[in-house]
1. State the single structure among 1, 2 that was used to calculate distance in nm of label points 7 Å out along Cα→Cβ at positions 86 and 118, giving 2.8.
2. The value 2, 10, 20, 22, 18, 12, 8, 5, 2, 1, 1, 0, 0 for P(r) over Cα pairs in 5 Å bins from 0, in percent was derived from one model only; which of 1, 2 is it?
3. Please state which of the structures 1, 2 yields -14000 when helix-only ellipticity at 222 nm (-39500 (n - 2.57) for each DSSP H run of 4 or more, over all residues; to 500) is computed from it.
4. Kirkwood radius over Cα pairs in Å, for residues 30-69 alone computed as 11.6: which structure among 1, 2?
Structure 1
């Protein structure tokens, strides 16, 4: 297993420990492929997006960069849930991810930043999703 895979697995392990009521995985699947019980808990998927911003000076070529990732949250409320309730559940999941990024233990990976997130806009109620942009310093 390569260095990036090890980093992503370490992040998954730390995030799962910080969010024990959620399902944390590295495997993105469509809603239809997810267990209803897992969607009720909320699923957090870490998706790699390469590596960038290397130092590229003498003896540090292709080092000291960042690893951008997308953190996708998927959830489902009870059938008939109001769209605003789905939005509220998405906001709560985003707050948990932001708390993880801010937590002192997250610096064990070199530091994590989050630049923002997008959400479903109530369009798929009772299903909801968020997509967070994070970067891990290496």
Structure 2
């Protein structure tokens, strides 16, 4: 029997990571093209609206630093969502796989501020976001135009 951390990672692989591997967005078979800046910005807004329950009214901009996370910040009192479709994780996760993971962290931190990251609730949320991003309803943001 594995440790709790090993069991949690196995659940994450089963419910999230294996879907990205199968779709070609992660690992050695990372063959999907990255979304364009326009697709990424529109897709981030769409995920925000679906999972936060309201439209994001601030600016959505591309990250200037290579390893910057997809996240919301404030500039001069205005909300700005920064996305980075080029960030690569140690597991070779880029594009929508990484942005969906970051969006799950963001939504979870806003909806459940007192709960720890990588909890079961966040796993359920990331599973929903992954399923949505890989669904035909999200194709215009994910597939080459």
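1. Numbers: 1: 1.6; 2: 2.8.
Only one of 1, 2 returns 2.8 for distance in nm of label points 7 Å out along Cα→Cβ at positions 86 and 118, namely 2.
2. 1
3. Working: 1: -10000; 2: -14000.
Label of the source structure: 2.
4. Values: 1: 13.0; 2: 11.6.
Attributed to the structure labelled 2.
FYI, it's all coordinate maths here, none of it is from the lab. No experiment lies behind these values; they were computed from the predicted model shown. Cβ atoms are built from the backbone, for glycine too; each structure is taken alone.
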